[in-house]
Structure I
Amino acid sequence: MKKCVLKLSIAEQHVGTAIIGGDWVIGNRVPMFAVLQRQLQAQSCRKLSLQGVGLGRWDSRLVLFLYDLETYCTAQNIDLDMTAMPVAAQGLLKQASAFPVRESGQKTPVSISWLARLGEHSLSVIRQTKSVATFVGNICLSIMRLLRGKACFRQRDLWLVMQDCGPRALPIVTLISLLVGLILAFVGAVQLKIFGAQIYVANLVGLGMVREMGAMMTAIIMAGRTGAAFASQLGSMQVNEEIDALKTLGISALDFLVLPRLLALVLMLPLLCLYADFIGIIGGLLVAVTMLDISFMEYVVQTQSALALHDLWAGLFKSSVFGVLVAVSGCMQGMQCGRSSSSVGDAATSAVVAGIVSIVVADAILTVIYQLVGV
């Protein structure tokens, strides 16, 4: 394999001749273009002719060298003659020159004014609000069709989703509710023990679980468990074009896919909330009996005296509202999912975040309303 050869000679009339020889292939050391550039500048060359004397094998190394040389000569107003070069190399060089070369694959940062960013965020909020309103409106129309007996979905799907939202969620609900009851009892015992009022731990745990923590913790669990599952299921169907197939058959995707999930979660979440209330009270009972020297009957009687029926209904109503929010968040993100696998993951993440945020906001609003109406 012959080494790459590059010899430059410049006459007195600033006319230069570059002799290119050897094998210009990958593996051979190519002469540095910077050296040739310095020689052309030093001799003030105005015309350059390339001669392929002794040129052997060549590949893209030669074409890249000719491209750099042509670019430099164009910038310096040097007349370049490459007619003596191989015809194939000239053809490749012509094709390479037809498309501009990107200097870097990195995106150039564009500075955007704060007013433009504010406008973009405002438009994004408007689009999201419109999307949510449209989806909720379509769900309301679907519920109206259900009440008229015209909704199209399989009862078997409803029972399967109810089984997934109900009995299969009992282990995690049991664990979290028991721990929440223990925590409430521990926190209350630390302060109430100072005043010798340990018996009121039953009031704290009972009211806290029935009115607030039972419904909220159950809803948050279902948002992370079931809401994400809804988004993933519907998102996968969107990627596989199953939802498009339903629309082609004239079947409403909201009636067939969203409505069973919404009904199942709204029906099951109050039952799970009632179960969570009971388990949380048992958790407080364990702390009271083992650490506060309160008997089983004393705790039960004190809990019964502290709780009223409207407290129970207040918590159950909250859980129903939370069920609607979790189902709407999960199904909406799944129905609006993109066409890629990464979009399914993004939809599941967005469903959990939207569900938890909406639960906390709704709980705050309902608590204020309960306080105003005296519930």
Structure II
Amino acid sequence: MRTKMPDIKQQGRPHFKAWNLPIYVLFPLACLFLLQACGSDAERKVETKEKYVIPDSILRAIDIDTVQKCQLVVAVTLTGQVDFNQDNVRKIYPMISGNVQGIKAVLGDYVKQGDLLGVVSSSEMAGYSNDLINAETNLDVARKNLDKTKDMLKSGLAAVTDSLSAEAAYLQAKSELDRVHRVLKINGGNTQGEFEIRSPINGFIVEKNVNNNTVIRADNSNSMFTISDLKNVWVWANVYESNITAVKMGDVVSVSTLSYPGKIFKGRIDKIMNVLDPANKVMKVRVSLDNQGYLLKPQMFASVTVINHENKESLCISSKALIFDHSQYYVLIYNSKEDVRITPVQIISANGDKTYIASGLNEGDKIISSQAILIYDALNS
């Protein structure tokens, strides 16, 4: 039995059934309803999102600084390396050949001037000792012969020429003894056939090339020990061509190292090598630093900041206020705990804890200079 479909024409007004509409009409309608629903949800979320307010616990812990004008200081940062002060370095070379004995000093030891570092048993030193004995004996004989000749001259038993010859022989023997003494002094002055290795200055043993039973020769070009007084050190910095005009003799510099984060060593440029290194195309400049506490060690890498005071003013802020994100520097302008604004800035240069600003801020602006990254992340969340 068939069921008769209702006749639309028989209804008082038009009436449509969903199943009577084609699928290509239903699908767009459904998408439209979904989009409207999603849009309504998003609008409600935006409306319900609360504005960030700095919590009181964080507000009490942050520092707020004022943007102000100050004298512009342009700083150029160079790479460098700590080195010995070559004026206070002594290398001890072997004066004679022989066998090294009695070495007790090790690399890094602090020694005083005259301290014994070791001895060298040497046939040359034994020969110098023998020369000393012979010279002393010859002088004694010459003195006795001269006295005897003078007595004989008074008695008429010797001629004047005999007295003159005896006096000449005495003077020659005395000169020879003086020569032997000088040779011994140059070689340490030891008369037991040993060369004593002694420190010529107060300082640290920074190089050691001999051990017990090491056989050395006088023509060896390597030093046995190198002693350096590390109370003063040099820092050699590399200046690239683009920075040569920014570096001058006498410029004040700040030196920092990886070993002591946050510690700054102050010095001045006292020498400029006015040639470029052919290997790396840089010009070397030297900074002399007092090394209290022997903190700076030779061969340490260093960062050297050359400071130039310009005859103009610029806005400056604490370097702690800067936030670097997406290749741009930002700061947080503080009006109230409910009103904190992120603003991009352009910097001129930075010098330690102070940064000089080219644009983005006005004098008198209040900025957050501590825990800025925490608040920056909260504002962006």
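Out of I, II, which one gives 37.5, 116 for Rg and Dmax of the Cα atoms in Å as computed from the coordinates? The value was obtained from structure I. A value of 1.00 was computed for FRET efficiency 1/(1 + (r/R0)^6) of positions 87 and 231 (r between Cβ atoms, R0 = 35 Å, to 0.05); which of I, II is the source structure? Source structure for this number: II. If you line up I, II by relative contact order in percent (Cα under 8 Å, 6 or more apart), the top spot, with the largest value, goes to II. Give the label, chosen from I, II, of the structure having the highest value of distance in nm of label points 7 Å out along Cα→Cβ at positions 143 and 351. Ranking I, II on distance in nm of label points 7 Å out along Cα→Cβ at positions 143 and 351, first place is II. Assign the value 7.3, calculated as distance in nm of label points 7 Å out along Cα→Cβ at positions 95 and 359, to the correct structure from I, II. The read-out comes from structure II. Can you say which of I, II returns -22000 when helix-only ellipticity at 222 nm (-39500 (n - 2.57) for each DSSP H run of 4 or more, over all residues; to 500) is computed? For helix-only ellipticity at 222 nm (-39500 (n - 2.57) for each DSSP H run of 4 or more, over all residues; to 500), the value -22000 is produced by structure I.
No lab work stands behind these numbers, since they all come straight from the coordinates. Just so you know, these numbers come straight off a predicted model, no measurement behind them. Cβ atoms are built from the backbone, for glycine too; each structure is taken alone.
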